[in-house]
Each structure stands twice: as structure tokens, then as C-alpha cells.
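Multiple structures are listed underneath, in C-alpha cells.
What follows draws every value from the coordinates through simple rules; no lab data is involved. Just so you know, these numbers come straight off a predicted model, no measurement behind them. Cβ atoms are built from the backbone, for glycine too; each structure is taken alone.
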Structure I
Amino acid sequence: MNKQLNGKIALVTGGTSGIGLATAQELAAQGARVFITGRRQAELDAAVAAIGAAATGIRADASVLSDLDAVYAQIAKSEGKLDILFANAGGGDMMPLGAITEEHFDRIFGTNVRGVLFTVQKALPLLVNGASVILTSSTTSVLGTANFSVYSASKAAVRNFARSWALDLKERAIRVNVVSPGPIRTPGLGDLVPDEAR
């Protein structure tokens, strides 16, 4: 087994299922010490068990700044640094333009935009020079999708965060990349997309 990440410390937000869980498992398999966050304790405990001894779960909502402070305080106390940050927590649901509510907008932008911004900003003191920051966007950030405009706009913001932050952090040689998956059969996809489109 390739252990090229031995000695590396990673944080994966939204690491309890889907892309986040699979990424955390791979990071651990390559030798990293992995912290994951999730909002629900039962799912968090199950994910830690699935990843193995290299994982620590921290219950946190990425849209709540005090939760983020607690996450980084625990990592600072335990490890004192962060080599890899995967700001993956996010989500959304479909709603046609005429039905969009303030709650719908605030919830999606709260996690997908505000949460990503402060997840990365609050990590800066722990990120080592040469660290890697990865953000999760979506193909909807560049493609129109009916009834998915708020989610799509939030993921376009994430894509542009990556472009700007790569410039902001170049003096520290911190890489900022964005992954933009299309529909992937994960628990989060649920019933949002018909089976034939997955």
C-alpha cells in the first residue's frame, strides 16, 4: 500500500458519507491522520469506524463559525498543523425560480459559500507552507440546471474562491484546487436526479 501521506494531517469537512467519506478513507489508506466533520453524531461515529484508527470525528456544522473554531482548536491541540484541507461540506435541493424562499437561499449559501469561506480562512494559522486546499464545486457551476439555480450559483462562487485564493496564498506555496463532479450516486444525491441522469 502506498503510504506517501505518512505524517500528514488532513481535515475533510462533510466527511460522513459520499465523496467526503471516500476521500477520507483514501487519505487514511495513504498514511494521513484524518479528521472528519459531520453534523450528526451517529453518522460521524459510523464514518470514523469505516475509516479506521487513523480517523477522528468532530461534530460540527460548517455554516456555524463557533463549530469551526472548535474543530481547529482540537486539531491545533492534537496535531499543531494541517497539511491537507478538503472543504467538502455542502448540499442543496431543487426548487424552481418561482418557489425559492429566503430560507432556501440562506441555507444553501450558508453552507456552500459562507461555510467554505470560513472553513478555509480559519484554517490559515494551521496550514503549513506548501499545504493543499481542495474545494468541492459541481458541474452545475458552469452548466444551467433547471430548478437548481441557487445550488448552482453557490457552487460557481466556490469555483471562483479557488481561483482567487490560489493567488492569495501563492506566497506560502499553498495549492488551492477545486473538484467539480457531476451527479454521483451518493446518499446526498437522493432523489434530486432521475436514475437515468446519474
Structure II
Amino acid sequence: MSIGRLAARALIGGLFIGHGTQKLFGWFGGPGPAGTAGMMEALEMRPAKLHAAVAGTTETAGGLMLAAGLATPLASAALTGVMTTAIRKVHLPNGPWAANGGWEYNAVLIGALTALTETGPGDLSLDRALGIERTGPAWALGALATGVGTAFATMALGRRGKPGTADTTQSAAVEAAQGDTAGDPTTTGT
């Protein structure tokens, strides 16, 4: 049995589900759609409402897929993309340490996602039950490259969008999140 992989998938996937629903519905003290759109606008991810919905949906669906062990390379690529965006748009200027609002937490998640893709989701997964499990270094590197590449393409397209009118309260929320000592990458809208 692969209890460790099941536990890792459930924990990481569950946390992503939580962050996604913060963005989509305002659950768990999250900003909801309007707050997330304001943060996306401040981060130059335009159109902001679309990017807010895509980020929330990606985290929620990717987290569900990861937790269930379903299409693990796809889930890993999607979540890696969100974390890469968070690193680039929010945490990179703060250095590596989460205590300073840095990118270490995001990088650890990307590392864990890559490892789960390489080793596979384990015996207790839908991939295994359905006979569609794809594992190994090529799948892991492919998911990593797809996630990073998609993130950079999305950021480039977001900068080309027309600026909207972000609520100043929402912009202030982004600035506060960037300096947040908890280093929580996904509450910033990316």
C-alpha cells in the first residue's frame, strides 16, 4: 500500500481545494470572486475576472484530481502553473523565505507535485483503479515543464489585457498579502 502518497495527495489536494474555494466562493475567509479579481488586476493579470475564475477553478479542480489520484500528471501541471504564477507575480521579490513573504512554500509544493507525478499516486488512487496511471521521470518533467510554460504564457497574456478599475481596497489587500509573514501564496489570487 502507498499510505504516504495517499496522505500527501489528500493533504496537498485538500489545501488547494480550500484555496480555490476561497477565490471562487469566499469560503474559509477568502476574498471571493470580487476580491480575487481585484487582486488579479493589481497583479496585471487581465482580464481580471477571467483570471480570478481560472485560478480558483484550477486550484479547486486540480486539488480534487490530486486528492483522488486522477490524471495525476495533469493535476500536477495545473497546480504547478498556479504556484509558478504565485512565485513570479507575488513572492519572488521577497526572497526565498516564507517568513518574509517569499517563495519557499510554493517551491516545496511544486517539488511535492513533481515527486508525486514521478512515483505515481499509488495503489489507492483512481489512476490505478482505472488503469490509466502514468509515472516516471518523463511524466514528472513533462508536467513540470507544462505547468511552468503555461504559467509564463498566461502571465504574458495577462499583461497584454486592458487595465480595469481595481477597487483600492482590493489593491491594498494584495499589498498586504505580499508582505504577509505567513507566506501563503494562494490567498494572493495567484
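If FRET efficiency 1/(1 + (r/R0)^6) of positions 51 and 147 (r between Cβ atoms, R0 = 30 Å, to 0.05) is computed to be 1.00, which of I, II is the source? All intermediate terms of the calculation are to be shown ahead of the outcome.
Details: I: 0.30; II: 1.00.
That value comes from structure II.
Out of I, II, which one gives -22000 for helix-only ellipticity at 222 nm (-39500 (n - 2.57) for each DSSP H run of 4 or more, over all residues; to 500) as computed from the coordinates? Write down the numbers at each step before the final one.
Details: I: -11500; II: -22000.
Answer for the origin of the read-out: II.
Assign the value 1.6, calculated as distance in nm of label points 7 Å out along Cα→Cβ at positions 91 and 115, to the correct structure from I, II.
On the way: I: 0.7; II: 1.6.
Source structure: II.
Say we calculate FRET efficiency 1/(1 + (r/R0)^6) of positions 11 and 35 (r between Cβ atoms, R0 = 30 Å, to 0.05) for every structure; which of I, II gives the highest result?
Working: I: 1.00; II: 0.70.
Going through I, II one by one, FRET efficiency 1/(1 + (r/R0)^6) of positions 11 and 35 (r between Cβ atoms, R0 = 30 Å, to 0.05) peaks for structure I.
As an exercise: relative contact order in percent (Cα under 8 Å, 6 or more apart), calculated from one structure in I, II, equals 19. Which structure is it? Please list the in-between numbers first.
Working: I: 19; II: 31.
It must be structure I, since only it matches.
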